[in-house]
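Take a look at the structures listed below.
Taken together, the values in this text are just the output of simple stated rules run on the coordinates, not laboratory data. What you see is a predicted model, and the numbers here were worked out from it, not measured in a lab. Cβ atoms are built from the backbone, for glycine too; each structure is taken alone.
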Structure I
Amino acid sequence: MSLKANYVKYTLHFKFEAGTSRGVLTQKDSYYIRISDDENPAVVGLGECGPLKGLSPDDRPDFEAQLSEICAVFNGLDLQLFRWNIPIILSQLISNQLPSIRFGFETAMLDFINGGQRIVVDNEFAHGNKAIPINGLIWMGSREVMHRQIEEKLAAGYTTIKLKIGAIDFDQECELLEAIRTRFSADQITLRVDANGAFHPDDAMPKLERLAQYDLHSIEQPIRQGQVELLTELCRQTPVPIALDEELIGHTEYVDKFRLLKKIQPQFIILKPTLLGGLHHCDEWIETAGRLGIGWWITSALESNIGLNAIAQYTAQFKNSLPQGLGTGQLYHNNVDSPLVIEKGFLKTDPAKSWNLDILERGPGVRVEE
């Protein structure tokens, strides 16, 4: 047996202009890791590397060169894969500064171990017997565009709505929140907001105080990452629970994770495996948060259905009743066909649907690296 890895580059196209505080997204490149045994090439483990521009540590000009080199090194190791040795292989093969590649290889290896059936964690969710509650995401845009998105999510049965804020006038964003609260109490609709670090240090607390009147569940990353002292003070005084998001990126050592959370003491942390270096790193964040009494949930980071499926299966193994941020599978015109479906604010696997990976061989923007 000789394991081999190669990758396919694929360009995903958004159905709409996806507004964030870092700009508008219209397309995104993903790189699909494929691991197989040359004695049984029909079994292929698949994982997704999807660095986010302007945010991922591995958003760098030599990304593809790094990925190609890692595949070449992997191919020369004559490995056998077991669940226990995957963290060891990752630590020796891939730098922590390449988190999306670590996530892609980790999930591809787990999928290979499970027979190449797009099963990364073999559990009830993977077989269609468990659904995960998720929030409905409202992208930044004009007041009218955001209002239309809100109405669509409410009509679709979501009971948790998350608004990305920080792009339009703050007063208009508050008006949108007020419009929801006028119709629905906090018991009926849970509201989250994500500032993506858009608040200025001087006005962060006044904005948090104003947002508090809308009975928000939480606000993600109110100020830009790296301002640890200010963020610590905000978390101590905030009238709205604060969830750390971008703040976690780049903290890869266990002791570093513990020190960060112990100092800041946020109310929540948000875990994005693609940005944090994979599932093993998320395990450490979850264990650390549990010891410190900090809540958490998991969010996808614009992966296609390949990455989303892996993250959802991983998420489903935990007893966490909070709605997760896993509603991104409907973003793209040319997503990979999968069994993932969303019904009334829940993500689940439909066993009657199947994977169709043909698009990776013939779709726009495809390049295969052998």
Structure II
Amino acid sequence: MRRGLIARSLDELPDAVLDARLAQLRAAIGQAQLDALLIYTNNTRPAGVSWLTGFVPYWSEALLVVRPEGLPVLVAALTYRVKSWIERTSRLADVIHTPRIGLEAGRMIAAAKADARVGIADFGALASGITADLRDGGARLALTDATELFASVRGRADPAELALARTAAAIAAQALAQARHDRDLGEIIARVEAQARELGAEEIYVAAAPDLARDRSLRRIEGDAAAGESFALRATVAYKGSWVRLTRTLSSAEMPASLSEEAAARFARAVAGLPDGCGFDNFSSWLVEGCRVAQPLEALTGSQIGEVHRPTPGALVSVQASLAVDGRPILIAAPAVLGEQGEGARLLLALAT
């Protein structure tokens, strides 16, 4: 469950932005000759619905029903007592509360057109029980996978999304700046998390590679843990539905500025070559994550990715990499936006390793 305050800002996410996104999606729905589109959301898969409406769930689950006319309707497995909060933080025609979201969504669509063609974003990840309820609610509904349709509309980041990502990245950077070398890794992480919350993060997850001399793997730290002479912290920050990752490498001895600058420069040059990964040829590993449908940071491509989803031009992504400078291991990560019309990708903020 998220612990930060979720409140919509009309300055940061105006109605006009959400209406423009909805218009783009409706055009794609019409071209595909669909009568409705469904998008699932819960606290681990919030990104599709939040991008379209501003709604970010703390818990439970919901289905967003997008129809040819009017604002979307949210069918939520939440009690009526949160209705006013959802309406304050989202742009929706209505919120319907029911424990069986598939059944109610199916009935709603079938009431307008019994044999409607219904696209479902990320259909393969939808729980079988919800799919069965959709069929119970509308026996003649034709359900089809609309993952690629939604991803094609969702892929390019608009100025509002980039602005939220910059804010999230600034929060992550200021939070990681609280990380000073200390033997008690738990204390370090606590300082980072506290700063991010104070700056307005809805959520922050901190992963660590406690001793880079032994292992470069990032993991959640539970209980007591000691930091090695060189370690790395990765902050995953959510701000108003926008998620970014930022990684910083720290050392007990002051890392020479020349090493930090070289690592940042090599990383920026490699990022500029995306979506092709040839710039990372001399890196130990690399990973590009972004949102296609519902996961805020889905693995898209990288050195160890089997099924590649090539990000589209203009996409907002988070890039992680591992490299060595003068024999010293360095982990680094930052958000970036892919270039369009032959332009290189660019980082959203200046880097500090």
Structure III
Amino acid sequence: MSRRRAIETALVLLAFAAAILPVSPVVIERWYSTGIYPRLQHLLTPIANLVPFAWFDVILIVVITSAVVVLVRAIRRAYRERRWSPLLVGFWRLVLAAAAIYLVFLACWGLNYRRVSMTERLDVTARAPARDDVYQLGLTAVAQMNALHDAAHAHGWTKAEWRDASLIAGFTEAQRLLTDAPPIVPGRLKRTLLGPYFRWTGVDGMVDPFALEVLANPDLLPWERPFVAAHEWAHLAGFADESEASFVGWLASVRGDEAAQYSAWLYLYWEVSGNLGDRDRGQLYAVVADGPRRDIAAIVERLRRGQFPLLKNASWAVYDQYLRANRVEEGIRSYGEVVTLILRTRFEEGYRPVRRAVR
């Protein structure tokens, strides 16, 4: 029994150490993010793609059921024996399970939070973007939306993005420009039992960090899906930070066909608008053509119809703490940092970011 307790204690201490001890981002980049992790992704994502249901749902059901069983048994035993020790044993088992799950999370995907940041791998300017820079980026997004709308709608959108050759080629090119890792296996956008939660909280999608699959909001509109797919594939490629995943997703989508490009610029318009004051936002919207306006209105209606504000605020507060616990200091603000990242990055022609050597 003492040997078993020692192993259990070592497991908990290992998880605690893994959570707090600093590790060089360069070590993570070389040995994990571009070494071990791509091999794991090439193994797990194809398996996940074989079925339309979400493995994450299965994992979630098993974990919740197991936790409830452990707690109920501990409470019953404590009540029957009139002592507290069964509750302590039950609590210890939950701690052990949490430690094991956390270590699996790090091994399967979570260590990507600690890789070299995008601002370290790219040639970026030191100064923060000025108001005019943000506004001009918005005007560029609007001009592209207006120009691409008719062609994008004529082309149409597929619900099998993981088989869309144009989007996959665009993502592969974007990934090649940013990292030495091999191209990822794209994940199919899956429905999930968390669909209502995504709807109520305004979440577009997420990557299952254990089975390395993509879960999507079932209400996404066709013109939202290409960018959301590329954003989640960026997570599959090991870009855990939200602004970096959006940056990669945008780079990938603008290299796709008209439908994907339109989705990318529509997303960027949305992000830029959120970083402008009321006056600038109104002026920017004034130059949006009727077609993109209808698409924007449809997105607003989708969000308005589905969200529960209290649940959304609580959910994003929890996610903010999750990001900070995984060393994303900006928390949920990292979602909006993509505009700054795009404006600070030095691009060559064709939105080709200039890389720096990682040392």
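Here are the numbers:
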{"item": "When relative contact order in percent (Cα under 8 Å, 6 or more apart) is computed for each of I, II, III, the largest belongs to", "result": "III"}
{"item": "If distance in nm of label points 7 Å out along Cα→Cβ at positions 53 and 213 is computed and equals 3.9, the structure in I, II, III", "result": "I"}
